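Once you scroll down, you'll see the structures, which are given as structure tokens.
Derivation of every value follows stated rules applied to the coordinates shown; laboratory data play no part. Since we're looking at a predicted model, the values are computed, not measured. Cβ atoms are built from the backbone, for glycine too; each structure is taken alone.
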Structure I
């Protein structure tokens, strides 16, 4: 979903491969948990931008394997943009000059619309 390092090679199958990797992690953690009598958490930190969510993550599949995911609730705007804007706004203002405009609320709604259960979403906040 995120380009990351400029030298990264991004392939169309990465989205499905990530889901398969997470599924394998869950299976391995569950098998180990059977041996130890414990449950091991599988969590992730996920992006805020709907375009990045759609580009890199099969939300409906992933949340079957995650215990929870922390969703980025900050750095919605920053020095990389030509306009000054709120870094972690909870709601989108009709006065927001950004295109696309989005907020923490928009981000959470995007995850819910893509199949993430509300009980597994944690909002990451700036401090």
Structure II
């Protein structure tokens, strides 16, 4: 098993708790599914949100998915003028099978953030 860092991001339509929780849940599920991960494989998760998203902590959605034993933290992204709005980003530290290829996940409007990653959308 190798220690890996997986990236992902999504956008939400509005700054409210339901939108943030639903977007985060979708993102976490996709990252775990595409990489064949279980909660036991996870070491930690870092969530960030753009400054225009402050209605809820994304980690609440991860806890609801059963990641209660995984250390989680939320932070605010740098407020860069002209940056894509309402973005939730995720970095998952996990153990994955040797030789497996990391699958980073960029959903919705965030798909344009990493066009260099083939298959990330």
- With FRET efficiency 1/(1 + (r/R0)^6) of positions 9 and 33 (r between Cβ atoms, R0 = 30 Å, to 0.05) derived as 1.00, matching label from I, II: II
- Using relative contact order in percent (Cα under 8 Å, 6 or more apart), single out the structure from I, II with the greatest value. II
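Assuming -10500 is helix-only ellipticity at 222 nm (-39500 (n - 2.57) for each DSSP H run of 4 or more, over all residues; to 500) as calculated from a single structure, say which of I, II it is.
Only structure I yields this read-out.
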- Message: Given a value of 1.6 for distance in nm of label points 7 Å out along Cα→Cβ at positions 41 and 57, calculated from one of I, II, which structure does it belong to?
- Response: I
- Query: Here Cα extents along the principal axes in Å has been calculated and equals 39, 33, 20, so which of I, II was it run on?
  - Reply: II
